[in-house]
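What follows is a set of structures to go through.
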Structure I
Amino acid sequence: MTQPTQSTDPGPPGGFLAEIKDAVTTRAALLVLGVLALQLAFITSYIGAFHHPKPSEIPLAVAAPTAPLADRTAQQLGKLPGEPLDTRVAENEVDAVRLIQNREVDGALVVDPEGTTDRLLVAGGAGASLSQAIEEVVGRAEKSQGRTVRVTDVAPAAAGDGRGLSSFYLVVGWCVGGYLCAAILAISAGARPANSARAVIRLGALLVYAIVAGLLGAVIAGPVLDALPGSLMALWGLGALVVFAVGAITLALQGLAGVVGIGLAILLVVVLGNPSAGGAYPYPLLPPFWSTIGPALPPGAGTYAGRSIAYFSGNGAGGPMLVLAGWAVLGSAVTIACAAFRKGKPGAAVGSGLPDDSPSVARFAGEGTAGR
């Protein structure tokens, strides 16, 4: 029986420090530093967005039997310390309800001059924390005038949608699927597609995945768990668009930066996108930075559109859907352009964008595998 051959390679000269230098490459060190930076950014973004929610310029309509009374009440509420409300006058209660259902305002105060109790209309489907903030701010202002409010929810969240968060979690799941699908394509076939035809194939595979993922997510949130009402077809379309947009962004960033692009996609979608999406705290409760970027990123656009479909008959979903479509088109165009630019370059399908992917390293790897 043949005895196993033991290696006689003494390793690099110089002892343990030389072993470390030989084992830890520049590429590995940079990747670890990148992960650390991503982790710290994650902590900063989430705590920064959520540690101190504060109402700021929440759109509120005011309706009263007479125009002077409505104007005076709206002005008083609009001048509260810290400007928590952004008030406007509605013609009457019917008009106020219409403004809420069209997502032009988040609540409405209907003044009753013949009594001391006014009606406060809110929309729980837009987020429980938002309706509670409106109730707290208006209730405190009314109390200072010796009045009280009776709250009526004109767009309540479904019984299976605790605090109106199901739309947010559904969109987060779709986003995760989008960038993981793109990452798997990179791992299995190289971070960068070798030519434009390969890029189109990847985008086609992503589109098929997005259609299936969008449908299954909508079915789970709707008929299966009974968490979200609204049109199943509309939620399916939204889901497919969210998944494809996030996946296309990830493919584009991989085309620009190699495997590092996966980390950049996580930075954009997860680190910046999730806390600014308006899930736990809708935009008027977030600090300025997050409330500004939220509507422009896929998680925020998807969450707002999801709530609009579920509770507001699709009103207000058009803008967010255009945002998602813009990301999808941009991601697709950049992916194809990067592949076309690299057409014919050796090793174009696999680079990471880090120093160890230099031409000399690529040549060495090619020589080592030429006989296989």
Structure II
Amino acid sequence: MNERPGFYEFFAGGGMAREGLGERWRCLFANDFDPKKAAAYAENWGGQALHVGDVGRVTTALLPDVADLVWASFPCQDLSLAGAGAGLKGGRSGAFWPFWGLIESLKAEGRKPRTIVLENVCGLLTSHGGADFAALCEAVGDAGYWLGALVMDARHFLPQSRPRLFVVAIDDQWEFRGGVTSPYAVDCWHPERLRLAQAALPERVRQRWLWFAPPAPAASNVRLMDLIETGPNVRWHEPAETANLLAMMSPVNRAKIDLVAGNHGRAVGAVYKRTRIENGKKVQRAEIRFDIAGCLRTPGGGSSRQIIMTVEDGKVRSRLITARETARLMGLREDYILPARYNDAYHLTGDGVAVPVVRYIARTIIEPALSVSAGSARAAG
């Protein structure tokens, strides 16, 4: 590509897709309806390309040029395990449809975006028995796109378990070949649940399907311990609160604490409070992992906030994860400006897309596709 490709960023949040795309790309337009997230976006990126408001009120007149990429991490609340199961008919996740209406309007104007990435939770694959995934894929295919999907977990790049579904679409008017697809991919990006969902799609959609096959990334050498703050300003729980967390652990999880305590040195783990069914009753448990953090979520209540627990020379301490630590777990740079209020910062990061995952998709799929297509277009001209 001779010049930087341009992109639209919908449901932009704090601009994590923009962060992942990097300086090789130029933002043409960004949109989010949440004023607090939009304020963070403007503070980090400036407000020149930013439009704050409901996507349903965005018109194509606000969208400049022709986008090489449209990135849309549309709301997941109605598709997640914690949601009420409304799916793409819900008040939040249903924002996909007015967004897609914009894509169809751009096509009608002769400004069809060349590539699109739709990101959401993996619950989209099974929502309403797979009907929501099928409806989304039919809309994409019927608009004249080749499409495929990948399940990418942030744990390949960061010490956080965060599997997400990425539907990738490429304009079928551009020649696309070689390098990033295979006839049928069974690898770390295409688990059984995705292959089953793809097999259930209508035939006309499956005829448009591409099995994107980016190589497996090198193993990440970033440890959870490396991202944790140790300075004097970190506020630790009182011993009684830490003891209460330990008491909430099952024997299996408590054994993890005892094991690392006996090994001397320092270990850092991440704790989530979860509701489990034991002997037919709901029991709240504290569960710990020492290898990676659990998936960051938006802080709807105390149990959704992740807890850091350290074990050093037999002494156990605990505290809430800091806002900066959540930013690191999402791959944001150290000088990224977070909202001042803790809950606002946690909401921003917990609702976002992992930065290195965006970068990997751009580098291994989108940029090669645009390079091939651009070369073909020049040759045809």
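In terms of mean count of other Cβ atoms within 10 Å over residues 230-237, which of structures I, II is highest?
I
Have a look at I, II and say which one yields 15.1 for mean projected area of the Cα convex hull in nm², for residues 94-261 alone, as calculated.
II
Please state which of the structures I, II yields 22, 15, 10 when semi-axes √(5λ) of the Cα gyration tensor in Å, for residues 86-165 alone is computed from it.
I
Taking Cα Rg over 2.2 N^0.38 Å from the coordinates of each of I, II, which one would give 1.04?
Going label by label, the one that fits is II.
So distance in nm of label points 7 Å out along Cα→Cβ at positions 142 and 158, computed for just one structure, reads 3.6; which one of I, II is that?
This figure was derived from II.
Thinking of I, II, which structure, once distance in nm of label points 7 Å out along Cα→Cβ at positions 46 and 246 is computed, gives back 1.5?
This value belongs to structure I.
A value of -18500 was derived for helix-only ellipticity at 222 nm (-39500 (n - 2.57) for each DSSP H run of 4 or more, over all residues; to 500); which structure in I, II was it taken from?
I
Bear in mind that the values in this text are calculations on the coordinates, not laboratory data. Source: prediction; values computed, not measured. Cβ atoms are built from the backbone, for glycine too; each structure is taken alone.
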